[in-house]
Structure P
Amino acid sequence: MNIVCEMHVQYIYIDFDTLRHTATHCNTLQRTATHCNALQHTATHCNTLQHTATHCNTLQHTATHYNTLQRTATHCNTLQYTATHCNTLQYTATHCNALQHTATHCNTLQYTATHCNALQRTATHCNTLQHTATHCNTLQHTATHFDDNGITFRS
């Protein structure tokens, strides 16, 4: 069907099929534009999600590294405590050995002192016997001297 419009001396023929086809094409382009906008919005959202995922992975890597460092620090503190305890035990063992050496030396001195005391008692007893022997010798000498002069001792 054709319509003739008269405008200032010109005639324009409009074909309804062409208009319908143009309208359909226009609607298709509009739907495509709407779909394209939706896809563009989805792509932007996807990029945001991808950026967020990358950031999340970085944070997860950092957290894992932090946990590793924390476990290492805990292990290091344990080793340091063990080393300190070991040094304390080593110092105690050295001190104990010194005390044991001192005790052995003390026992030796105590034995020597006991032996010395016994020798001193023996020497004192010997001196007493020597003094008695000297006194006895003096008495014997005196007795002999008096006996040589004709004096007799009677009991």
Structure Q
Amino acid sequence: MTTHASYLVYNRSQDITKAQLYEIIWVWNGQRLENKICVWADSPEPVNELAKQKWDEVAGIETSTNLDGSQTKPGEKYEGFACFGVEQGSLLIFVDEVNNASKLGSIMIKNILKTRNITNVAKGKHGKSAQKAAAAVLNEVLLKNEELRNQDKMD
């Protein structure tokens, strides 16, 4: 298994101000790895495609479930699972919505906010207090996006 070199944020949305933020999550041997890929999207489908491509970075798969996404229905979020050799490990890759920024790391939060042209949100703060300040700003963005999506549904 290879690791990601950086924290990536993609935009696969027609209108980022109304987009849902998704993350592609890796769970190696039952332990969640730090997320390094987030995607702004209007639906899970483009995020699912990116998640399925992550299997190309993995070697030695012996048994697997839904790596190609054939069991994922339209509108559903992707989940694929693989086992490697006898007692060598397992990997779960899945897509989830980000509704609370506090579970993301500080580098990822900064990169997500940059996609919205928001910088210097934690000016003068360091460490945990800086991360909390940045997460609070991102949570406001996520809430505003949700309000705009809900407003569109009512129109």
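Read the figures in this text as sums done on the coordinates, not as results from a lab. Since the structure is predicted, the reported quantities are computational estimates derived from the model, not experimental observations. Cβ atoms are built from the backbone, for glycine too; each structure is taken alone.
Each of P, Q could give distance in nm of label points 7 Å out along Cα→Cβ at positions 60 and 92, but the derived value 2.1 comes from Q. In this comparison of P, Q, the computed figure 25 for relative contact order in percent (Cα under 8 Å, 6 or more apart) is attributed to Q. Taking mean projected area of the Cα convex hull in nm², for residues 52-99 alone as the measure, the highest value among P, Q is held by Q.
A value of 16.6 for Kirkwood radius over Cα pairs in Å, calculated from one of P, Q, originates in structure Q. Consider the structures P, Q: one of them gives -33000 for helix-only ellipticity at 222 nm (-39500 (n - 2.57) for each DSSP H run of 4 or more, over all residues; to 500) as calculated from the coordinates. Say which. Comparing all candidates, it corresponds to P. Each of the structures P, Q was assessed by distance in nm of label points 7 Å out along Cα→Cβ at positions 28 and 76; the largest value belongs to P.
If FRET efficiency 1/(1 + (r/R0)^6) of positions 108 and 140 (r between Cβ atoms, R0 = 35 Å, to 0.05) comes out at 1.00 when worked out from the coordinates, which of P, Q was used? Going through each structure in turn, the value belongs to Q.
Can you rank P, Q by distance in nm of label points 7 Å out along Cα→Cβ at positions 44 and 84 and just name the one with the largest value?
Numbers: P: 5.9; Q: 2.6.
Largest value of distance in nm of label points 7 Å out along Cα→Cβ at positions 44 and 84: P.
When distance in nm of label points 7 Å out along Cα→Cβ at positions 116 and 132 is computed for each of P, Q, which one produces 2.8? Traced to structure P.
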